[in-house]
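Laboratory data are not the source of any read-out in this text; all were calculated from the coordinates shown. Quantities reported herein were computed from a predicted structural model and do not represent experimental measurements. Cβ atoms are built from the backbone, for glycine too; each structure is taken alone.
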Structure 1
């Protein structure tokens, strides 16, 4: 696993062994996700809500995001995120929050993030449950990218979030939501 593009391009990242805690995003999916964000990343405040190894948020920072908050409930995985941020030389732009995603969302300021990256554990219905809270912390005009299993049943709308498109990559589904600008 490595950073694909930007200032940290080529940096090797580590992950916890196995897929019990983390499931790294394959390069093909990561490249597609970030190609769709290329004009939105410079200066953006990013939330990597299920941090895992930190690879999605680090990719965003490498490509010009101003800041990324990583949320991870597993202490060992949070330590991996910190180590990976340091290896990619983006640690000064990062904040690693140890705790559950739902609890973080209830205390985070409304409209704080321009881009939200969601890659929760598969087959648990997490995305469907958490999207209303994600809507609250997403800035007007913001983007939410969800990585899920193909069978995930995601709503067309959730508060101010509207489903714009979905793409299949083998066994992975990437869904893009955008938040209405009307809330300005």
Structure 2
């Protein structure tokens, strides 16, 4: 497995070794020992979530706060997304910065997102099956987020904004400036 650090400290891209033959494909999504060795600390995933989205669905940008902050390992089992992570750690050198990466059933990449980062994705194909491993349980009292079209973050989703499908709840998220 190849692990690459992004410009957001602790946010990692995991690329598996892919074995393909006449039977199909095999790959390891992640290895706990390798991830922890790279990070220098233990990760204990306690919850797995899946979402199924159609083309144009934008989910995010979400995160949990306080003692309920979550690290996540995300991947796509079917389809393709543009995945966006925003650093919301006020003591971080990359505070307020974001990265974008395409995740797909073809490239089989995963992203490890440490605590203190907002996350969202846009479905680029007719059907997307998106998986999340989380190191803490969902706590609705600690959920937070940032509006996807925040002018200060200036995220280019490379998609017609008029064709986005965004939940009512996500349309009410605050801007980055209004988080605190």
Structure 3
């Protein structure tokens, strides 16, 4: 049976860097898709799709993450890591106080993961860029929404300590052994 593992956290916590380290170590990883959705919208002249049309953005993310989940099912690897999971979508919607369809929760309960690793806010490494518009205080609030959302779905959450990318990847791999 395949083990599906989510690495989540607020923006700028090192998730993607840890995913890149796991890829270097030959693990199967599903990349974060929100940057791609944002970049595609920018090509169509919408600077921040999440801010201007949050429901459309979130629908695109839900579908993309479900597709990733289904792609993972077709792989032969015993472990697949995900840079964010399906529940992240409604955690962000809660963060901006926008209503979303009940199907978001239904889908989060249909497509379940085996482990959730939460990367804590870490001010020393936090950087804003064209796709990451939140400041550090907003990143803290998002972290709290993510933690609450996964807990409300019945997940046990393991917080990944700060440290080098190698230390963080080792922590995750040692935990799942």
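Odds and ends about this structure:
- Read-out distance in nm of label points 7 Å out along Cα→Cβ at positions 13 and 141, computed value 3.9, structure in 1, 2, 3: 2
- Entry that produces -15500 once helix-only ellipticity at 222 nm (-39500 (n - 2.57) for each DSSP H run of 4 or more, over all residues; to 500) is calculated, selected from 1, 2, 3: 3
- Structure (1, 2, 3) behind the derived value 3.3 of distance in nm of label points 7 Å out along Cα→Cβ at positions 29 and 149: 2
- For relative contact order in percent (Cα under 8 Å, 6 or more apart) computed as 29, the structure of 1, 2, 3 it came from: 2
- Source structure of the calculated read-out (FRET efficiency 1/(1 + (r/R0)^6) of positions 45 and 165 (r between Cβ atoms, R0 = 30 Å, to 0.05), 0.25) within 1, 2, 3: 3.
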